[in-house]
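Structures given as structure tokens follow.
A short reminder: the numbers here are calculations on the coordinates, not readings from a lab. Note that the structure is predicted; figures quoted are calculated from it, not measured. Cβ atoms are built from the backbone, for glycine too; each structure is taken alone.
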Structure 1
Amino acid sequence: MFLSVFDIFRIGVGPSSSHTMGPMLAAADFLEDLRGRREKEPGAGVLAALSCSLHGSLAFTGKGHATDRAVALGLAGFVPETLDAVAAEAALRRMTETGRVVSEGLGDLVFDPKRDIAFDYEVRLPGHANGMILRAFDQDGALYMEETFYSVGGGAVKRAAEMEAPEITLHAEKEAAGYPYPFGTAAEMLEMGAAAGKTVAQMKRANESVHGDPDARIDKVMAAMMACLERGLATDGILPGGLNVKRRAPDLYEALQAEGGQNLTQPHTVNDWLCLYAMAVNEENAAGGQVVTAPTNGAAGVVPAVLRYYRDHCVGATERGCRDFLLVAASIGGLIRTNASISGAEVGCQGEVGSASAMAAAGLCAALGGTNEQVENAAEIALEHHLGMTCDPVGGLVQVPCIERNGLGAVKAVAAASLALRGDGKHYMPLDNCIETMRQTGRDMSEHYKETSLGGLAVNLPEC
């Protein structure tokens, strides 16, 4: 499957792309399956009730990630990109009070989120760590339809059959679809760029242009990122979930402004701005606000933070540079997702914040005029120094250590881009090898450290 910019950057809601957005979309897809069967087989039985079981990481950290809430809203017809928070809360109240859900085209069905969503900690589904089974029953209690879905990261979902189907090569599929630069690895990206005399941004833009001019959609993504960041800068209070984590972005923003805005008192104060921008986004995400997967919600702060740094702090920043930033960042995110994973439940946080840092480093390097070789080097430096990073959210919430981790991912991204720009693009470890190392490391990592909250910081808590 060709991974577009808009497969990597999806507008949705927090706190998790894989545990909130994915399950909501899976539930909405299940409704479409039910409508399709009703049209094809009108005599198949009277649809009466719905249920869901969550497995693997969706079970272990589903409560903290509001997975049950997401499934319920999906079955009520909501989708992440257009979610109306007020209408969603009203729908949840109705379901809780009546034990029923009204789904368009399917009628009034028995469904109580507390009773009909099961967290199954014992059964691991074979396709992916984030598995869920949706079921529908007829008026006699017999199974009407059942489908297994997997939330594979970044808000993307696949049915079991899609996970099991033989894969054709990404290169061949892109060529068949008419994409002019069908690179499926970093090596191919460099080879095609050299042969065509084009930058990574130019090649990605040409691929996206097969479906029309992408600029308006890129600008929409960018606007959503910046709006999320601005809300994070302006909103204080305590984050939901029970850890009583205080939002820090507004106070930090006020302090930095008081020091003279961008007239930094110490050179390293720029790191505080990077952390501020990233934390503002991830505090919004933790509160369940609208956020853009970049490439996931848990890592959503890194790319917007570095993009904001480029726009507001870097000499010579342009609107075109911002768009190129996102095109290149998405190119790197696509390579990582295709050849390894961006799912914390599959490979740990190296696949989330590590991938985001690599994307941001490459994007900044490109926006600042880096060559294709320097862009590839920047991504490799950033990813290499996140290898082995675990995903161990305290309480199953995307708060500790996730919020600060995005800030440090942004700092590493800028450092990686700067190092790459100081060189000529030649380096020892290719990005493809680094991506493969991440895949192998994730495969060998204990599940305790892959978004289950069974190890790491999640179990080493203060006694008070």
Structure 2
Amino acid sequence: MKINVLFASFEALPFYKTGGLADVVGALPQFLDHRYFTTKIVLPFLRPIREKVGQNVRKRAHLYVRNGILNEEADVYSLKEGKTEVFFIADQLYLDRDSAYGYGDDAARFAFFCAAVREMMVEMDYYPDILHTHDYHTAPLAALCQYSPLERLRRIKHIFTIHNLSFQGSYDKTVLFELLDLPAEDYANGKLRYNDSCNFLKLGVICADAVTTVSDSYAKEICTPQQGEGMDMILRWRQEDLYGIRNGIDTSFFDPSSSELPCPYDRKTYKKAKPFNKLSLQKELGLKKDASALLCAAVTRLSGQKGIDLILGGAERMLKKGAQLAVLGSGESRYEYALRLLEREYPGQVSFTCAYDEALAHRIYAGADLYLMPSLYEPCGLSQMIAMRYGTLPFVRETGGLKDTVEPFNEYTLSGTGFSFGPYDQRDFDRVFDYAWDQYTWHPENWEKLIENAMAYEVSFREPARQYAALYRKVLKS
């Protein structure tokens, strides 16, 4: 008998993406063994999704969503994506928006979506064995099912995945009663209360049968006061049910042999192809065409979390050695301004593209030599794995998923997949960059060995999917 798993999220590839959450929700259902699992995804029918899928969807149900003061109608549409059926919940008041997040009524929007998913299961007589929710936007679903009068809803097992603990969905306590319709007595006794407020992420943590996060190291880090974001005591209380399962990437989407690149390649042909891609990228970005220059790159959100301060702090040192720097991304205005100044000061050596361009990102991964990702913290990170897939060596700080996926180079055993440093400190960043520079400049045979190691590293969702499958079975037996 197959295990039915429903994934609830506010984003998933190939429909809508703002970050790594979309990669995970899009890929994981496809990588589960469909001999034993039936997978479905439910998403809000945002305007960008509606424009993307067009007339390819079919209507499946009409819902009357009544929960607390929520009283709206919604429609359910669906289509097939590979082996997975995808449901879209549409309504005009809460979900007909240009983006998933950032509205003043987000609490009501997320609560409505959760209530609509619950109503969808009842209306369609579809009760999954496992309901797998992602981040705080869908975290209340476990509570809505467990407090339901319907036994079939209460029997559903719940997995809740924390992709980034920094975002928790903390709202006024009235949200708990008015929008989620959860009992006041369990707020009064502390079960549903967090700092005199309604915290969506806490609802997911305490009500799920198991909690996962996106790397083993991050699972340990978030149980400490230093990185627990105020949730560490609750997470330690759930520690026996907390699992770190690293993310993977969709290797068919991130594929260096793709014809979209100027010169496609694989592990056998990278030696000729990567220099060609580098020269093509240098020309595209206005950098000096020089196959021998160490081309450092970052495709990133420009925020303090991503270690942009260390990149900027070490930029002059890197550039005076003769390295080049290409950055693609947007974010905090202070970082955008600093990168524009750097580009002006070092013409032909620095390129800053203030945008996000998926196709350009792939060309950067293919053309760069060193991928800079010195994050202050990183739950898992996908970019370092994408870089390894393309034979671009990651340069990371040893935190969260970066520590778990990037093995530092050992010149004696010739093992490793990149370069890493420990403390969040400019001197350590500079010291390890100098070491990477020396390997690239004076020991090209070591650099080639590192590329081969990196491209051989398993970055797909095969192993994470196997671990999730084992966890689903374990939870169902409990």
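Please compute relative contact order in percent (Cα under 8 Å, 6 or more apart) for structures 1, 2 and give me the label with the greatest value.
Working: 1: 18; 2: 12.
Structure 1 gives the largest value of relative contact order in percent (Cα under 8 Å, 6 or more apart) among 1, 2.
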From 1, 2, which structure was helix-only ellipticity at 222 nm (-39500 (n - 2.57) for each DSSP H run of 4 or more, over all residues; to 500) = -11500 calculated on?
2
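Of the structures 1, 2, report the one carrying the highest value of distance in nm of label points 7 Å out along Cα→Cβ at positions 246 and 318.
Values: 1: 4.5; 2: 2.3.
Of structures 1, 2, the maximum of distance in nm of label points 7 Å out along Cα→Cβ at positions 246 and 318 occurs in 1.
One of 1, 2 was used to compute Kirkwood radius over Cα pairs in Å, and the answer was 23.5. Which one was it? Numbers along the way, then the final one.
Details: 1: 22.5; 2: 23.5.
Working through the options, I get structure 2.
Distance in nm of label points 7 Å out along Cα→Cβ at positions 134 and 286 computed as 3.6: which structure among 1, 2? Intermediate values should be presented prior to the final figure.
Numbers: 1: 3.1; 2: 3.6.
Answer by label: 2.
Can you tell which of 1, 2 yields 4.9 when distance in nm of label points 7 Å out along Cα→Cβ at positions 142 and 214 is derived from it? Intermediate results must be reported in sequence, preceding the final value.
Values: 1: 4.9; 2: 1.9.
Structure 1 accounts for this read-out.
So if we calculate distance in nm of label points 7 Å out along Cα→Cβ at positions 46 and 358 for every structure here (1, 2), which label has the highest result?
Going through 1, 2 one by one, distance in nm of label points 7 Å out along Cα→Cβ at positions 46 and 358 peaks for structure 1.
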